[in-house]
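Asks: Pasting the structures here.
A short reminder: the numbers here are calculations on the coordinates, not readings from a lab. The structure displayed is predicted, hence computed values, not measured ones. Cβ atoms are built from the backbone, for glycine too; each structure is taken alone.
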Structure 1
Amino acid sequence: MDANRRNQLQGIGLGCVAGYVDTLGFIALFGLFTAHVTGNFVLIGAALADPSHVSILLKFLAFPAFILGVAAARLLIAASQSREWPGLTLSLTLQMLLLCGFMVCGWLASPIGLDATPLAMAAGLLGAAAMGVHSATSKLLLSHLAPTSMMTGNVTQIVIDTVDVMRGAADKAVGERCVKFIWPLAAFGGGAILAAFAYLAVGFSALLFPIAILCCMIVMQWDLDRIQVGAA
């Protein structure tokens, strides 16, 4: 598989995972954004102004959980770089394991009531930590891809490039950039829609889908790592 095709698949896979997990967490856990720190700040502000909002503690704790996920990924990647470990494979594996924890705690907490039980909170915090790992991995190891968990920048870039095309100021780089940004955006949106229907149908078992995506990416990256080691 050539590098361009691999980059496209990684962008699609990670974009779908982020949109899916963020939406499922929002629906299942009192409006919690697992991948969207900005959204949680907004919800915290709304909850402080209106005490009738539920689970403000969960939204407060999601931020440090996200930070811990970022920190854990940074330490893992730094150790991988100094010891020549397969950093991307390990980071994807960590994200996958945290999502498994999210799913298991969600199973045990079900049915989710009006209040956040300890197991429901654990599910949300594991989901936020998983998305922290996701964001750090994208920033540190996949910076050549378009962002896969924050779509505001992607939409902004696509609109800028579209305007340039319409005014006749586009070059080859504009077309390449549009392809780079449009696939993660489409995958994020598709993942978000799919998660909503999947959670309503099967509950937290719906997380098996993003876990399966990460497993496929891990296998793909593991094969690439093995080939590169053999070539060296």
Structure 2
Amino acid sequence: MKILGIIPARYASTRFPGKPLVDITGKVMIQRVYEQCVKCPSLDEVIVATDDTRILDHIHSFGGKAVMTSPDHQSGTDRCAEVAANHPEYQIVINIQGDEPYIDPVQISKVAACFTSTDTQIATLIKKITDAADLHNSNSPKVIVNKLSEAIYFSRSAIPHLRGHDAGNWFGHFDYFKHIGIYGFRSEVLQAVTKLPISSLEKAESLEQLRWIENGYRIKVAETELETQAVDTPEDLQKILNK
């Protein structure tokens, strides 16, 4: 089983333009992500998929692998699918977020390990919520999981709703989980899901994984205890720099 790690990197981020190339203590963010990924023994190859020559040139400048992709992709998943289509030798593709400069290689390996089961179509990570503020943070998607460790539903709202309890006290009465945005796909599944039309649930929550569930695909989840440090805004960057 050969596994390809792909890091989508778009320059024109709405909330933080140019963020793949922002400096983080001497190295730009996309370089830090790449260097963490190549440490992962589960990955046979790592490629940055970008739409901007500045990112491409920087990756090449330190000896990394990067390719140009269409500027018209609507998501990182679509960008990954374009690259994966040119690498049929890989059975598994892992989409790694380009804005998590300190991603732990262990997290990538946890996703890869889900594919030891031939039934796994898609895999991702979840983490138990330990901070009450995260529970009602719409920027931190929550997930409900079934007894087979498969995702039933993702939402920007706190789910499930605890009837009979004040919302401020839900945290102490149920184990809630948040989604960690790294995905693994069987190669043929990745190509299939990116051809699906946008679904009603996806439109409602603005979460693309709901399109896959709505169309009958199963998403295996593995639990991690490691926290992620995503950089979505300049304020997020300052939090990392100030640590």
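Asks: Taking -28000 as the value of helix-only ellipticity at 222 nm (-39500 (n - 2.57) for each DSSP H run of 4 or more, over all residues; to 500) derived from one of the structures shown (1, 2), identify that structure.
Replies: That value comes from structure 1.
Asks: Which structure, out of 1, 2, was FRET efficiency 1/(1 + (r/R0)^6) of positions 89 and 209 (r between Cβ atoms, R0 = 25 Å, to 0.05) derived from, given a value of 0.40? Display every interim value, and only then the final one.
Replies: On the way: 1: 0.75; 2: 0.40.
This figure was derived from 2.
Asks: Quick check on the output: 0.95 is FRET efficiency 1/(1 + (r/R0)^6) of positions 17 and 177 (r between Cβ atoms, R0 = 35 Å, to 0.05), derived from one of 1, 2. Which one produced it?
Replies: That value comes from structure 1.
Asks: Which of the displayed structures (1, 2) returns the greatest value of mean count of other Cβ atoms within 10 Å over residues 121-128 on calculation?
Replies: Numbers: 1: 26.6; 2: 21.4.
Going through 1, 2 one by one, mean count of other Cβ atoms within 10 Å over residues 121-128 is largest in 1.
Asks: Using percent of Cα pairs over 16 Å apart, for residues 49-136 alone, single out the structure from 1, 2 with the greatest value.
Replies: That would be structure 2.
Asks: Match the computed value 13.4 of mean projected area of the Cα convex hull in nm² to one of the structures 1, 2, and report its label.
Replies: 2
Asks: Upon calculation of relative contact order in percent (Cα under 8 Å, 6 or more apart) from the atomic coordinates, which of the structures 1, 2 produces 23?
Replies: The read-out comes from structure 2.
Asks: Supply the structure label, taken from 1, 2, corresponding to mean count of other Cβ atoms within 10 Å over residues 41-48 with the calculated value 15.0. Each step should come with its number before you reach the end.
Replies: Details: 1: 15.0; 2: 19.0.
Considering all the candidates, the number was obtained from 1.
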